[in-house]
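Asker: Some structures are shown below for you to check.
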Structure 1
Amino acid sequence: MAKILLLGSGELGKEFTIAAKRIGQTVIAVDSYENAPAAQLADLSEVIDMLDGKALDALVEKYKPDYIVPEIEAIRTERFYEYEKQGYTVIPSAKAANYTMNRKAIRDMAAKELGLKTAAYRYATSAESLKKAVLEIGIPCVVKPLMSSSGKGQSTIKKETDIEKAWQFSQDDSRGDVAEVIVESFIDFNYEITLLTVTQRNGETLFCPPIGHRQERGDYMESWQPTPMESAVLKEAQEMAKKVTTALTGYGIWGVEFFVADDGVYFSELSPRPHDTGMVTLAKTQNFNEFELHIRAILGLPIPEITQERIGTSAVILGSEYCENPIYQNIELVAASPKTDFRIFGKATSRPFRRMGVVLTYDSLEGNISEVTERAKKLASQIIVTEACKDNINLLKH
C-alpha cells in the first residue's frame with residue numbers, strides 16, 4: 001500500500017482519491033482550506049499554504065510519502081527538485097511539475113527547444129509592458145497569468161482600451177504569486193482538443209481518444225469524447241504530445257491541449273495530471289477513466305490498452321450566487337434521464353461561475369455525439385445551485 005501526498009484537493013483530486021482508494025492506497029489530501037472535496041474522502045488531510053516552501057517541507061518530512069502528486073498550480077514547485085534528491089518520487093517528475101506549473105517554462109520549451117508550433121507570444125510584467133507586448137503581437141490577443149488554470153485571470157483583448165483591464169484581471173485572479181503574464185496571438189482555429197496522454201514506467205506512451213471542448217471565460221463548459229478528427233491530424237497531435245511529455249520526463253496522465261486550424265495543429269498548454277475536460281471519462285467512455293489511468297501509471301501497474309467503450313459528454317454545473325453550504329434543485333430531473341449520470345463536487349461555498357458539479361451523458365458508439373452533448377448541456381442548465389442555503393443558515397441561527 002502506497003502513501004500518496006496529494007497537493008490540491010479539488011474535484012479532480014476527489015476523483016483521483018476515489019480511484020486510489022479503490023485499489024487500496026493511502027491518501028493524504030492537502031489544500032488551503034478545510035473540508036476540500038478530496039479531504040472529505042482521504043485517509044488524512046492537512047491545510048497549508050502550498051506556496052510556503054517551509055510548510056511544504058514540514059509536510060513532506062512529517063508523512064514521508066511514497067508519491068508526491070500535485071493537483072494544482074499554486075505550489076512552491078521548486079522544492080520538488082530537493083525532494084527528488086532526498087529520494088521522494090514526484091509525479092510525473094520534479095522537472096515536469098516545475099515546468100508545467102508555469103506557462104513561461106513550458107511554452108519556451110515547446111516552442112524554442114522542441115520546435116512545436118505555437119501561437120506567437122510575448123511576456124509582460126506590468127501594465128506598460130503588457131501594452132508594448134500587445135502592440136507587437138497584434139489585436140485580438142489573449143492574456144493569461146503565468147500561474148493559473150481553468151481560465152483564472154485569462155481575458156481576450158479586442159481593443160486597445162482593454163489592456164489596462166486585462167492586466168488588472170490577470171493580477172486579481174491569478175492562482176499563484178507570479179505577476180508576469182503571457183500574451184498570445186489569437187489563433188483562428190477550427191476546434192480545440194485535449195489529448196489525454198499516459199506515460200508509463202516501461203517507457204510506453206498511450207493516448208486516449210481525443211476530447212473536444214467548448215470554453216467560456218477561459219474555462220471549459222462542455223467536453224465530449226471522441227471528437228471527430230482526421231487521422232493525419234490526430235497523429236500530428238499525438239507526435240507532439242509524446243515529444244513534450246518525453247522531454248519533461250516521468251509517468252502519469254497528462255492533459256495536452258491543442259488548437260486545430262487550417263494550417264495544422266498548434267500546441268497550446270499542458271497539465272501534468274488529470275484534466276478538467278477529461279471528466280467526460282467518468283461517463284465510462286473508456287475502459288479506464290483518467291483518474292484510474294493516473295493511479296495505475298503512478299504505481300507502475302501495466303496498462304495494456306485504452307479502448308473507447310461508448311461516446312459521452314460532460315457539462316458543468318455552475319454556481320450563480322455567493323452562498324455557503326449550497327443545495328441543488330432539480331437533481332431528480334437529471335436522475336430520471338436515461339443514459340445520464342452526475343457528480344456533485346461537495347464544495348462548501350458557491351459563487352458566480354464556480355464549477356460545482358458535472359452532468360454526464362452517454363450513448364453507444366453508434367450514437368450521435370452532438371445530440372449527446374446538447375442533452376448534457378440542457379440537463380446541466382436545469383440544476384440550480386440555490387441561495388436557499390442562506391435561509392437555512394439564518395433559521396439555524398434563530
Structure 2
Amino acid sequence: MVEIGESTADEDFGDLVVMPGLVDSHVHVNEPGRAGWEGFRSATRAAAAGGTTTIVDMPLNSIPPTIDSEALAFKRAVAGGAIAVDVAFWGGLIPGSEPSLEGLVGAGVCGFKSFLVDSGVPEFPPMSLEGLEIVLPELARLGVPLLLHAEDPTRLHPMTGDPRSYDRYLESRPPECEGEAVGEAVALAARTGGHIHVLHVSSGDATEVLRGTGSGISAETCPHYLTFIAEQIGMGATEFKCAPPIRAVAHREALWEALADGTLTMVVSDHSPAPPELKEVESGDFGAAWGGISSLQIRLQATWSEASRRGFGLDRLSNWLSTAPARLAGLSRKGEIDVGMDADFLVWDPDGVSEVVGAELEHRHPLTPYEGRRLRGKVEKVTLGGQTLYTPQAGVHGPGGRMLERG
C-alpha cells in the first residue's frame with residue numbers, strides 16, 4: 001500500500017516493486033543547436049517511460065554550450081513547456097570560461113563538466129591538468145563537484161588498419177589511457193580539496209586506481225559497460241561505439257566488483273544519441289562514427305538484468321539509479337521515498353521481460369545496441385510530484401516537468 005498524497009486514494013500495487021523515481025545525472029539532451037540529435041521533448045519522454053523522473057542535462061553538445069549564465073538562460077527558455085520530467089543542469093568548464101563559474105552556481109547549476117581529451121565538438125575544448133588545478137579550489141569554495149571525462153590525451157592512438165574493425169578502435173583508446181588520467185584526478189583532488197567525479201568508468205585499470213581513494217573522489221559507470229563486451233562486437237557495428245570504449249569481459253567484471261565494494265557509486269546512462277548518418281551505420285567506420293549510446297529509456301532494465309543474475313538486490317539498485325545520482329547533483333528532494341521528499345515514484349515488475357525494439361522507444365532516433373535484446377524488468381507506473389506521469393496503457397503524460405536548481 002502506497003500513499004501517494006493527502007488528496008489521493010491509497011493504491012495497492014500487489015507484488016510490484018515501489019522505488020523512488022530514478023535520477024539520471026548524465027544525459028546529453030543536445031538542445032538547442034543539435035535538436036536533430038535529441039531534444040528536451042523526446043529525451044524527457046524517454047526518461048519518463050523508463051521510470052526516470054529527473055535528469056541532469058550535460059553542458060554539451062548543445063549550441064551554445066552551457067558555459068555562462070546567458071547560455072543557461074537560453075537553454076532553459078528552449079526547454080520551457082517541453083519537458084515531461086524534472087530537469088536540472090550541469091555547467092561546462094572550458095579554457096576561458098573560468099570567470100563564469102560563480103554566476104552559473106548562483107543560477108543553479110549542479111556542478112561543472114570538463115574533458116581532458118577532445119570532446120568531439122569544437123565549441124567544447126578540453127582543459128589541461130594545470131588549468132583544473134587552478135580552478136578546483138574555487139569549485140570547492142562554491143560547494144560543487146567537477147565532473148571529469150578522464151582519458152590521458154598522450155596515450156590515445158590514431159586508428160590504423162580496417163576502420164570497420166572494433167578491435168582497431170579499442171586499441172586506439174587502451175585501458176591505461178583511462179587509468180593514468182584517473183590517477184591524475186585522484187592526485188588533483190587530494191592537492192586541492194576539490195570534489196572530482198569521474199565519469200563513465202569503463203576499465204579495471206580505473207577501478208584499481210579509484211579503490212579506497214576517500215571522499216574527494218566519486219565515480220560512476222554506465223549500463224553499456226556492465227552489459228556488453230568487446231569480444232561480441234562485430235565488424236562495422238558502430239551502434240556500440242562510445243568513449244571510453246566498451247572493453248573485454250575482464251573489465252566488465254571488474255566494474256561489477258567495484259559496484260559491489262562501493263568504489264563505483266552509481267549507474268547512469270550517458271545517453272548521447274546521434275542521427276544514423278553520424279553513427280556511420282552504412283559505412284561501419286568506427287573512426288568516423290559519433291561515439292555515444294542511446295539508453296535513457298532502458299537504464300533500469302539493462303542494469304537490473306545483469307545485477308539480478310549476480311545476486312544484487314533492489315536496495316543496491318535503488319541507490320545506484322536514484323539516491324547516489326541525486327546526491328551528486330545536490331538535488332536534496334530527489335532520490336528517496338521519505339517525508340519531505342518529492343512524491344516521485346516508480347512502480348515496476350522486476351520479473352517482467354520485454355524485448356527492446358528501437359523504433360518503439362521515445363528517443364528521437366531508434367538506433368540502439370540493445371536492439372532485440374530481452375531485458376528483465378517492466379515499468380508499470382511512474383509518478384512525478386504525486387501525479388501520474390506514465391503508464392504502459394496511456395503512455396507519457398505531460399509535459400509537466402519543472403526546471404530544478406542545485407539544493
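Asker: For which of the structures 1, 2 does the calculation of Cα extents along the principal axes in Å, for residues 88-279 alone return 48, 38, 31?
Answerer: 2
Asker: Identify which of structures 1, 2 gives the largest calculated value of mean count of other Cβ atoms within 10 Å over residues 240-247.
Answerer: Largest value of mean count of other Cβ atoms within 10 Å over residues 240-247: 2.
Asker: Moving on. I have 14.6 for mean count of other Cβ atoms within 10 Å over residues 128-135, calculated from one of the structures 1, 2. Which structure is it?
Answerer: 2
Asker: Once relative contact order in percent (Cα under 8 Å, 6 or more apart) is calculated for all of 1, 2, which comes out largest?
Answerer: Evaluating relative contact order in percent (Cα under 8 Å, 6 or more apart) on every structure, the highest lands on 2.
Asker: I would also like to ask the following. If you work out Cα Rg over 2.2 N^0.38 Å for 1, 2, which one comes out largest?
Answerer: Of structures 1, 2, the maximum of Cα Rg over 2.2 N^0.38 Å occurs in 1.
Asker: Turning to a different aspect of this structure: Check the numbers for distance in nm of label points 7 Å out along Cα→Cβ at positions 120 and 328 across 1, 2 and tell me which is largest.
Answerer: Result for distance in nm of label points 7 Å out along Cα→Cβ at positions 120 and 328 over 1, 2: largest is 1.
Here, each number is a calculation from the coordinates, and none is a lab measurement. Here the structure is a predicted model, which is why all the values come from computation and not from measurement. Cβ atoms are built from the backbone, for glycine too; each structure is taken alone.
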